[in-house]
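What follows is a group of structures, each given as structure tokens.
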Structure 1
Amino acid sequence: MSEPALKGEIRDTRLADALSERYLSYAMSTIMSRSLPDVRDGLKPVHRRLLYAMQQLKLDPKSGFKKCARVVGDVMGKYHPHGDMSIYDAMVRLSQDFAVRYPLIDGQGNFGNIDGDNAAAMRYTEARMTAVAMAILDGIDQDTVDFRPTYDGEEDEPTVMPSNFPNLLANGAAGIAVGMATSIPPHNVGELCDAFKHLIKYPNATIDKLVEFIQGPDFPTGGEVAETRDAIVQAYKTGRGGFRVRAKWVKEDLGRGTYQIVITEIPYQVQKSKLIEKIAELITNKKLPILTDIRDESAEDIRVVLEPRTGKVEPEMLMEQLYRLTDLESRFSLNMNVLDADNTPRVMNLREVLRAFLDHRMVVLQRRSNYRLGQIAHRLEVLGGMLVAYLNLDEVIRIIREEDNAKAALIEAFKLTDVQVEAILNMRLRQLRKLEEMEIRTENDALVGEQAELTALLGDEDKRWATITAEINTIKENFGPKTELGKRRTVIGDAPTAVVVPLEAMIEREPITVVSSEKGWIRAIKGHLTEEQIKDLKYKEGDKGRFAITAQTTDKLLVFATNGRFYTIGCDKLPGGRGHGEPLRLMVDLPNDADVTTMLVHVPGRKLIVASDSGHGFIVPEDEVLAQTKNGKVVLNVGAGAEATACTILPEGADSIAAIGSNRKIVIFPIDEMPEMTRGKGVILQRYKKGGGAVLRDVKAFKLEDGLSFPFGSGWRTETELIRWQGKRAGAGALAPRGFPTSNKFS
């Protein structure tokens with residue numbers, strides 16, 4: 001009977017420890033292998049593997065294109081065992097000139113657009129590398145970087161690129177790992193090169209000085225960075241911050257005092273189609289009443305046309321409103337969290353990132369020089385053997401023809417090395433001519449001179465930095481501001497001032513008459529209607545008119561309800577006069593058990609008197625009752641079973657308050673006895689007999705010497721002898737004069 005198979009090792013481990021250990025491994029894998037770029041080449045593993053696979057396929061800028069499916073297949077099969085779509089998406093982004101400041105891949109076919117449309121399938125598109133990608137790969141076959149085995153151990157892949165191009169800052173990076181993220185905007189290579197040269201010359205240069213060269217981000221879609229210099233410097237000092245990016249626009253005059261605004265550049269990573277959709281929605285919802293239309297006339301360049309309703313509004317004020325309401329202004333965060341040369345994630349400041357690139361270039365230069373020295377030494381060894389052969393040509397030929405072991409005989413006869421003998425034995429007869437000997441001596445002398453130069457270079461740090469400076473000058477020449485690709489696209493502007501754009505500036509001022517019915521249907525009819533026109537208005541069957549107020553489209557309408565809340569509606573948002581209007585309850589959150597008490601046009605600086613049927617009330621500044629939401633603003637606290645019944649304007653110079661209850665009793669008292677509040681129940685204005693069922697109906701402020709006016713017949717009557725009703729606040733009062741309205745209202 002055979003022995004039972006040994007079981008695997010079993011260890012007792014707390015679940016929390018096992019989970020934390022495994023999650024830590026997952027987190028580190030995400031940080032190292034997916035989300036954070038390397039500070040030296042600015043690439044994540046998928047990008048690095050893409051470029052290396054394309055280099056292996058010889059897809060340089062001078063060669064033809066190959067299908068993207070071929071590239072993705074090689075990357076996935078050899079280097080990157082992940083989903084093909086994730087690889088293709090990364091490849092597509094590297095080719096989009098609106099997503100990457102300096103594209104690394106030259107795409108042929110549909111690679112998406114700024115409207116947010118996706119690229120065609122990889123079987124339809126083709127690609128090759130750009131000159132920028134070739135600069136990043138420059139020297140990869142000269143032992144400039146370390147290689148490691150691929151996931152299956154069959155091939156090797158580079159751990160980092162030589163990167164003769166400052167890709168991290170030039171193209172930026174973004175990624176979200178576990179517990180950390182990175183967000184680096186693209187910058188202008190010409191400015192980066194100037195900063196590198198200054199840092200080489202002055203290794204202790206401050207960030208304030210470096211920012212004189214690097215003005216700020218340079219986004220592929222242009223736009224304007226609207227930040228102060230101090231804010232930009234502070235962001236680069238800490239490695240954290242953000243940049244406000246705004247769209248660029250121009251004003252086009254159309255004659256006769258009209259104009260249109262044309263947006264020519266939009267903020268980075270904003271989809272044009274969604275931006276236009278958002279603005280159109282604001283126009284439809286009357287959030288931007290000054291605009292009548294938006295059109296997309298874009299071809300290769302962006303051209304989005306905005307049509308104002310009137311030419312009276314300043315375009316700057318209109319754009320300020322658009323910046324606040326849409327993605328025409330966005331914020332790009334700065335978080336320079338990267339992997340350093342030791343593969344440790346940390347947040348670096350601008351100077352540290354620049355220094356890391358220069359240090360990497362120094363390592364690459366030293367490794368490339370040592371590699372070249374090794375090649376030169378090998379070649380000089382070969383050439384030395386060949387020269388010996390030329391000097392002893394007849395003897396060499398004899399040994400090769402006659403000796404059984406020609407290799408050993410040559411080594412013994414001329415004290416040659418194994419490498420030299422192999423080179424001699426592999427020589428062709430045509431190489432035995434005299435001219436070939438002269439060429440070998442010339443090559444030998446040249447290699448000796450190059451060897452001396454490289455040895456001197458490795459022994460002198462100043463010479464190495466001079467070489468790196470020359471390389472940086474070449475980068476600037478190839479990709480700097482003198483090239484079409486390298487011209488700065490994003491303008492660095494000033495931070496916007498905190499200008500509050502008044503609503504009136506955005507709305508065309510037109511006269512209207514606000515009409516509301518008994519059942520709460522509200523509408524705005526153009527023009528100021530006469531009393532006869534108001535009487536002729538039509539309502540729904542069983543309904544009739546209640547309020548008719550003249551106003552302007554720029555006004556705000558205040559609605560005071562029985563629940564003690566004030567609701568605010570912009571008159572420009574009221575439904576038009578055609579038809580019967582819309583229910584007020586759809587425009588504000590007015591409960592079903594509440595009704596409208598008063599409706600009036602807001603006048604800044606004015607004061608109101610509010611009161612409830614329990615006889616309580618107070619004076620409130622009108623500016624304090626404006627509501628910011630549809631839910632309104634509580635001003636008068638009404639108790640259980642009570643409701644707000646009165647809201648009246650406090651006229652200038654008024655010194656007395658009159659209150660009337662349902663028992664038709666009026667009390668008049670000095671206005672000084674009524675407090676001014678912003679919210680509350682108030683004080684007792686008029687006292688009623690317990691159990692009598694009387695409630696307060698109305699209040700009015702007036703000037704005592706002018707008398708108390710009230711409707712009488714078809715006109716008005718003014719009572720000047722008011723002694724019988726005068727008293728203290730909270731008095732019961734006396735019966736109203738004969739002829740006072742049965743509605744117990746002062747108006």
Structure 2
Amino acid sequence: MASIFRSEEMSLRQLFLQVEAAYCCVAELGELGLVQFRDLNVNVNSFQRKFVNEVRRCESLERILRFLENEMEDNVEIVKGEKYPETPLPREMIDMEVQNLEWSQEREGLLEPSLRGRVWCLRLGFTAGVIKRERMIPFERLLWRACRGNIYLRYTEMDTPMEDPVTREEVKKNVFIIFYQGEQLKQKIKKICDGFRATVYPCPESATERREMLDGVNTRIEDLNTVITQTESHRQRLLHEAAANLWAWGIKVKKIKAIYHILNCCNIDVTQQCVIAEIWFPVADADRIKRALHQGMERSGSTIAPILTAIHTKMAPPTFNRTNKFTAGFQNIVDAYGVGNYREMNPAPYTIITFPFLFAVMFGDCGHGAVMLGFALWMVINEKSLLAQKSTNEIWNTFFSGRYLILLMGIFSMYTGFIYNDCFSKSFNFFGSSWHIIPMFKNNTWNKDVLLENTVLQLNPAVPGVYSGNPYPFGIDPIWNVATNKLTFLNSYKMKMSVVIGIVHMVFGVTLSLFNHIYFRKYINIILQFIPEMIFIISLFGYLVFMIIFKWCHFDVHSSQSAPSILIHFINMFLFNYSDTSNAPLYLHQKEVQSFLVIFALIAVPWMLLIKPFILRANHQKAQHMFNFGDVFVHQAIHTIEYCLGCISNTASYLRLWALSLAHAQLSEVLWTMVMHNGLSSSSWAGLVAIFIIFAAFAVLTVAILLVMEGLSAFLHALRLHWVEFQNKFYVGAGYKFSPFSFNHIINGTAEE
């Protein structure tokens with residue numbers, strides 16, 4: 001379970017394989033998919049490697065298989081198995097080559113151009129032939145001018161289009177005959193026909209010979225039709241026979257080619273007759289890898305067991321975070337920012353909760369969340385059938401790969417929708433409003449008649465006799481939905497909520513950096529970086545959260561009119577200005593507490609900036625290593641400035657939670673008012689019919705604007721809050737991803753180069 005929160009521990013080993021067993025051992029590792037091979041022949045040209053000829057043979061086989069697949073088109077169905085075939089032995093490759101070569105050659109020889117029927121005629125003072133229809137007019141004009149009118153030309157259109165033997169496209173042609181006199185005109189006509197690429201056919205001299213030739217041509221055409229029919233039948237039989245094995249052979253060829261690519265990355269010791277490879281693999285899977293190597297040795301018939309020896313290296317190991325179909329989408333979000341350093345804290349487990357929650361804060365609506373949840377549930381329930389379709393649509397694949405992320409976003413959006421009491425811009429009234437008239441205050445201006453006659457009210461909780469003092473049990477009171485000052489109330493509530501959520505999120509990110517310092521045993525960073533960072537952010541922005549919560553708890557609806565402004569207090573805190581009597585203090589000794597916190601935060605800045613570089617300089621001088629103090633000091637100065645200014649800018653950045661939430665609610669309300677409200681306000685039969693059309697328009701606009709556009713906007717803002725505001729507190733993301741040799745990844749097209 002520890003690997004969920006931190007990348008897997010990796011091991012670099014040198015692998016010695018007997019030459020005869022190398023192929024089978026690599027094949028077993030490819031089936032396992034947990035080993036990354038290092039290229040030991042980086043400086044060797046690709047065409048000079050040991051197994052380049054085998055790779056070329058595989059590529060030739062792939063070309064033949066693609067040719068057969070193109071010939072099948074949609075007429076022949078390729079038979080696919082339930083699971084991938086086993087990796088073939090090298091000798092099976094020869095059988096596949098022979099069989100595929102025979103099929104391809106037999107297929108190519110079925111419809112040769114020499115078998116096309118042609119009409120053979122002899123010349124008798126005239127020239128006959130065919131020409132493309134679009135060339136007929138210029139052909140006729142040039143003949144007339146070149147021969148000065150001393151010819152007689154007749155032509156007609158052919159009813160049946162002909163097929164070009166090369167491009168397989170239909171070509172419309174005309175049949176023509178030209179009568180002439182003399183050898184000179186004959187040569188001119190021949191040159192013009194050649195220039196227009198007209199096909200000229202000779203004709204017999206006498207009518208009897210022409211009839212005999214015609215009978216012979218008709219007989220030959222019938223024979224050719226018979227041959228073509230039999231050939232097409234034989235072609236279909238060959239394709240059906242090939243279709244039964246084409247899918248399996250394609251998988252086998254990919255596996256063979258991948259194995260030889262890996263063997264090309266290894267060293268061959270000719271004297272010891274062994275293959276030497278260097279592999280990265282997770283330490284937790286060492287036993288599985290040893291079993292796979294043993295199985296490969298047994299399959300090859302070898303008696304010499306593979307040898308694994310540890311390599312001590314200063315190379316940074318690859319980062320491997322083990323995922324499943326649920327966590328893969330969240331891990332992809334993190335990796336899109338940058339692959340983590342080796343054994344660095346992995347933000348993905350925390351992102352599973354924080355990402356959909358921050359999204360839901362901006363997208364909070366029960367109705368829209370329910371629609372999103374339904375779409376995600378449909379993808380999750382039917383994931384097996386949808387996976388089997390293997391769609392090439394990139395947008396659909398993006399949605400489908402994030403189906404569990406969308407599922408959680410829908411659930412959290414419904415939760416925040418209940419908190420906001422918002423469903424398609426309308427409110428639920430489960431518990432009844434806490435706003436009501438208290439009998440002892442019947443004579444005030446807020447009496448029952450006023451409440452019943454006014455559909456839009458300016459609510460004020462501080463008015464005596466109107467508010468009972470009991471808070472609404474869950475979420476926001478539904479009476480705010482009809483108040484004209486609804487936006488003012490929600491504005492203050494969501495803005496403070498965004499600040500609290502943002503600061504808690506950032507403090508959590510700084511806390512996670514402590515676990516990195518402890519794991520990598522950088523104890524100096526705990527004292528000189530983590531502690532001053534926590535002091536700075538808690539003293540200033542943690543105190544801001546305290547003031548917000550204190551004001552919420554200390555002042556009720558009746559004392560809210562005299563409540564001081566938190567913003568003015570926070571500004572005066574930095575200016576040490578306590579002479580403003582118009583803004584009453586929140587509590588006793590506020591001046592002393594705030595002055596202490598500001599001074600403490602200011603002390604944390606040089607604590608971060610100056611002490612660590614000088615301690616590192618002293619340590620390196622003792623060890624007599626080369627040390628550039630200027631680079632270290634500049635790096636620490638950049639980090640200090642970035643962190644201090646970042647705390648301010650990042651806190652302001654979390655206000656996008658407030659802005660996007662208000663924007664979504666207002667867009668939803670505008671859409672309801674402009675579309676659905678007009679249809680529901682009509683009580684006539686025409687309005688009843690129109691409501692169906694209006695609802696269709698409302699549904700389309702809701703999906704297009706509020707679900708797709710607003711959902712994408714909230715998603716991108718949540719993405720930014722995690723990448724910039726959260727992950728930069730503890731996540732470096734400068735590692736490289738573990739790319740194991742896996743047949744599944746290669747066949748599915750997800751393998752990385």
Structure 3
Amino acid sequence: MGQSLVPPGGGDDDNILPVDLKAALEERYLAYALSTIMHRALPDVRDGLKPVHRRIVYAMSEMGLRPNSAFRKCAKIVGEVMGNFHPHGDQAIYDALARLAQDFSQRYPLVNGQGNFGNIDGDSPAAMRYTESKMTEVAELLLEGIDQDAVDFRDTYDESNKEPEVLPGAFPNLLANGATGIAVGMATSIPSHNVHEICDAALHLIKDRDAPVEKLVEFIEGPDFPTGGIIIESRESILEAYKTGRGGFRVRAKWEIEDLGRGGYQIIVTEIPYQVQKSRLIEKIAELLIARKLPLLEDIRDESAEDIRVVLIPKSRTVDASLLMESLFRLTELESRFPLNMNVLSKGRVPRVMSLRDVLVEWLDHRQEVLVRRSRHRLAAIDRRLEILGGYLIAYLNIDEVIRIIREEDEPKPALMARFALTDLQAESILNMRLRSLRKLEEFEIRTEFDGLTKEKADIEALLASETKQWQVVSHEISDLKKRYAKATDLGRRRTQFADAPVADVEAIQQAMIEKEPITVVVSEKGWIRALKGHIADVSSLQFKEGDKLKLAFPAQTTDRILLFTTGGKAYTLGGDKLPGGRGHGEPVRIMVDMENDQDILTAFVHDPARKLLVSSAAGNGFIVPETDVVANTRKGKQVMNVAMPDEAKLVVPVSGDHIAVVGENRKMLVFPLIQIPEMGRGKGVRLQRYKDGGISDAKFFAIADGLTWEDSAGRTFTKTKDELIEWLGDRATAGRTVPKGFPRSGRFAG
């Protein structure tokens with residue numbers, strides 16, 4: 001009991017080897033990474049299977065669970081897989097098995113399941129003791145020729161058995177069913193495709209080995225997902241993805257309008273994107289509805305049974321259905337992107353990202369190799385049988401002598417071999433013959449079989465000698481497969497459609513995601529902003545922080561975008577729905593956008609995309625900019641006017657009419673045509689009016705035919721007609737004349 005554990009060699013240090021930690025870690029981590037890549041996460045390009053799936057299919061084949069046989073409990077199958085081939089957890093194996101049976105996960109299921117195998121809502125399958133399964137015809141195709149030396153076998157983990165390194169793969173499983181997996185330092189993501197289309201592309205590749213991907217995508221238009229949906233990716237993008245093996249596909253739910261009569265309607269979603277859980281999707285839409293992020297949607301109902309039927313009820317019959325759906329596509333998984341990363345094991349050994357053409361070529365080469373190996377196996381079987389038949393013929397012709405030798409000789413085998421010059425196999429076959437076959441052993445039958453096999457042997461030898469003939473056979477097999485899974489069949493019909501994404505009005509979609517409510521935007525002198533509910537005419541009673549006061553207030557809607565201009569010539573955009581509420585003093589704008597400390601808010605107003613603005617600096621430089629060009633989508637804002645200290649942006653005036661009146665701080669006014677001011681997206685601008693000292697005070701656009709009006713501080717309105725303005729009319733950048741009589745002392749047109 002008290003025996004202590006001592007290291008070998010009696011406890012001295014002779015058996016302890018110093019190992020460099022970095023080298024040891026690299027070696028061990030590399031071994032782990034390789035095992036994950038090779039034996040767990042990446043599929044083989046030839047049969048499209050990962051080891052766990054290959055072992056499940058092979059184990060079911062060994063158990064005799066053919067498509068026409070009875071079902072067996074999944075627990076039994078999982079036990080066989082785990083005990084014989086796959087030394088991992090039973091739940092992991094069962095999850096893989098269940099997925100192979102789900103018609104919403106696999107485009108062409110490999111397992112025919114009986115019982116609850118989960119559903120598209122994300123519910124788990126029943127326990128393996130309750131469910132039963134067997135192989136489908138697709139799995140049978142993958143195994144075709146497995147017992148005819150079509151592929152190499154290796155020892156299983158405990159060396160008590162053999163398992164195939166790859167399946168013969170008469171079905172293009174990698175592209176047909178796709179694959180996803182995360183290894184170490186690499187991942188794979190391949191969508192499913194239509195077998196009819198894969199066969200067409202493969203047949204074309206057999207005819208023209210150098211066909212480019214551009215030609216192959218004429219046959220394989222794009223993925224064909226088990227759950228249907230609509231791919232809205234452009235043809236150029238799809239081609240690029242298939243060329244490089246990397247890319248992605250935007251998939252949208254399929255929907256239709258159901259007329260309820262009297263102008264009412266509801267939207268029915270009948271197909272959702274691949275690998276999106278329906279229940280989770282509906283929960284997300286319901287959450288957005290409660291959060292008032294979907295103002296166009298009234299309610300959502302799930303009326304699905306076997307088929308998907310999700311009902312979306314619009315707020316009113318006037319709601320534009322496509323606008324409602326566009327807002328849902330933006331916010332929910334009704335539109336999702338399936339990535340393409342064709343990272344697979346080439347020749348079963350080397351992980352690499354392959355193009356569509358590479359994948360098809362490797363599958364075709366594998367099919368040719370399988371054909372050659374099966375043919376050689378058959379040839380060996382024919383040779384063996386011909387040898388036996390030759391022995392039978394000799395025995396038939398000398399039956400009495402053969403019987404005598406067997407009856408009288410102590411060692412009949414060597415005697416037979418010596419007497420009739422038989423081989424060991426022939427003598428053994430004669431001795432193993434049953435008495436009842438003596439009656440049947442007719443020379444005619446033997447010769448008929450002999451001649452038939454001799455002809456078959458000649459055919460096989462001709463096939464093995466000619467690569468052209470081999471490709472003809474492969475081509476014939478693929479044509480048969482195409483007929484079996486043609487688009488005319490229920491399983492073979494294309495489920496995923498293609499469409500161009502509708503060119504949607506981004507502004508309209510943005511608004512469709514926000515509840516439209518009236519607000520009053522209030523900005524203080526020190527740069528605090530808030531949005532009061534409703535349109536408030538009298539803002540004189542508003543409270544501000546000590547030392548702060550009202551700068552400007554204007555009515556808006558929550559769906560509006562608010563533009564802010566700073567003295568540094570920068571423009572910022574804020575969403576009306578994102579502004580802080582009216583309780584308290586609001587928040588400083590500097591928290592919401594990245595505004596420099598030495599700059600102040602010049603003005604703020606509701607964005608009108610149809611409008612143009614005059615931007616002017618204090619020194620009197622200015623230019624016209626379309627309002628759409630100043631919208632900034634980030635916190636950083638957009639530099640519109642280039643100004644350097646001490647100059648700063650001073651005026652932002654909406655453009656109208658055909659002339660502009662500019663007033664300087666020196667109380668001189670200049671009127672000139674609008675066309676003399678350039679339009680640009682950003683810059684310093686041109687000189688509007690020349691000053692000896694001081695700068696610009698105000699500017700106003702007007703139509704010359706209507707005359708120039710202004711208000712004085714007492715609220716009286718003055719108008720100067722076109723003729724009366726003659727002395728102030730001039731060219732841009734001139735000094736102008738002293739303002740007319742009655743012009744406000746403030747130097748501004750609004751008194």
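Look at distance in nm of label points 7 Å out along Cα→Cβ at positions 375 and 663 for each of 1, 2, 3: the largest one is in 1.
Among candidates 1, 2, 3, the computation of distance in nm of label points 7 Å out along Cα→Cβ at positions 15 and 343 that gave 4.2 used structure 3.
No value in this document is a laboratory result; all are computed from the given coordinates. This structure is a prediction, so every number in the text was calculated from the model and none was measured. Cβ atoms are built from the backbone, for glycine too; each structure is taken alone.
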